[in-house]
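What follows are several structures.
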Structure P
């Protein structure tokens, strides 16, 4: 029986294959009586990926570790590649690994221990970044979220609260969700999977160790996903899950981000918006007329109040970690409860 299947989608990964495979070969779990396999899907690569994967297949075979390679002639996208790899695997647990990232030596062992006691959880981990400080705000955010915030801060531009390259889970989690979206390039298949998992009452936990070295480079798949696509998926979920529970709400941000949200709302959600709140003295006290160019009319007139006058619930469309703590201090001064009194959408 195979305990853990390491699932690796690969597209033109020749730069990264050797270092990634070395990090898997050095896993401390190999010193225990647990069996792993590696399953890679070559998603139509046109570089030396097939040759390098074959060499590592032979290398792991000498270590008595099965390495399965599944290949597409033409790229079908990362969602399809992950599904193909999972469907060609047999492990009880699944570890998702991107070819351009590195496992720390205890990754498999630490996450296997966490998932072993919670078969309903997507298990993530803290990360370190290379090059160092390449995305400091993302790194601070993902490493500092509390266990409660892992299920609350799910509407930010950062995407899932545990980053996809750190995911580890029991196979039943994948089976219940039904796999990744296979729409193709530009689709945030990880976010879609993440939301479906939560909708099925799935758990989200994080091992509080830096178990993955997350590589930043301009060819990374994440750059093919448009922020607008993510934004619309998140707003649609807010309208389906959150807003039906609110009789009315205030949007924190009378600027571009807040106005964009109001213009995109359905009629039923739009009717619940009572005000914007802000700190900008030039905006507070104004009445903002929101014009719809499609309908060629003002769709709503919304007053702007000072944040001190705002009453929950609030949809906060302000990015954290950009004002030297001023926004965070303003929010803290209101003694609100995240999830109950406000939702972050930034």
Structure Q
């Protein structure tokens, strides 16, 4: 949408829900949004779409939102990208936010580009930093570029809203304040807006992942150095001991050792856990770009020159198949 400074106001975050439960990334986004809204001296709003969710959105106010825009409809029970982008387009056209951010989850990465195309504005994906430029009030969108070798700062000077997705787990939610007051706005739209080119058939849950890797505080990832699919059993054991999830390099996925839902990297999931353990992963640029923002990185690799050692906090040079059993036994003793 072409810029008209007087008409665009407010910071929005795109909330998410799964099976009527508000997703933790929604609260993380409110931390990002609250900081930006305070710097702009404006309101912070959350937008959330789904079915049977209108009774559950007050928590978004408790975590920082001033307004919650809710669209609750049976046809939103299952995610259809075209329907969601249609509704978001109507909301943006009506309320005209200055800034609109989402999480770089599968949902955010799917619907935000569609929305940006519809309303003819820019979108910066996978940001690791957002700030307000003092002189202009523009949103500074910072993200890794050229395989993570540089940090690029991007602005959207001529179109609104200024849109970005941010990496999950990159901010902690604000403290919950049940005394906060805000406004919940229920919006309804005509039936034709819910007509989709996508037909929902069924949802098949990934039984190999008790916890999605993008939601995990601890991730144990395996690569080609594990030598065989059967050796991923050790990763699952270690991940369970650490209350974490199992990730993988693209090579491990391409060889059929583990499903794609576990892939970390530019062509997989971008993760930011508190602890990332890379086992038998050399550290291709694409993989590093998907996990380099982890708080603590531990690497196990037989090659002392492996790129993973340049980004890790703790490195072990050796055969992963020899080291993993020792690692697991040590964790077991600590847990008892």
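Here, each number is a calculation from the coordinates, and none is a lab measurement. Model, not experiment: these values are computed from the prediction. Cβ atoms are built from the backbone, for glycine too; each structure is taken alone.
What to note about this one:
- Test item: distance in nm of label points 7 Å out along Cα→Cβ at positions 54 and 182 calculated as 1.8, pick one of P, Q: Q
- Of structures P, Q, the largest value of Cα Rg over 2.2 N^0.38 Å, for residues 30-229 alone belongs to Q.
- Structure with the greatest value (metric mean count of other Cβ atoms within 10 Å over residues 246-253, set P, Q): Q
- Each of the structures P, Q was assessed by mean count of other Cβ atoms within 10 Å over residues 62-69; the largest value belongs to Q.
- Test item: distance in nm of label points 7 Å out along Cα→Cβ at positions 70 and 318 calculated as 4.7, pick one of P, Q: P
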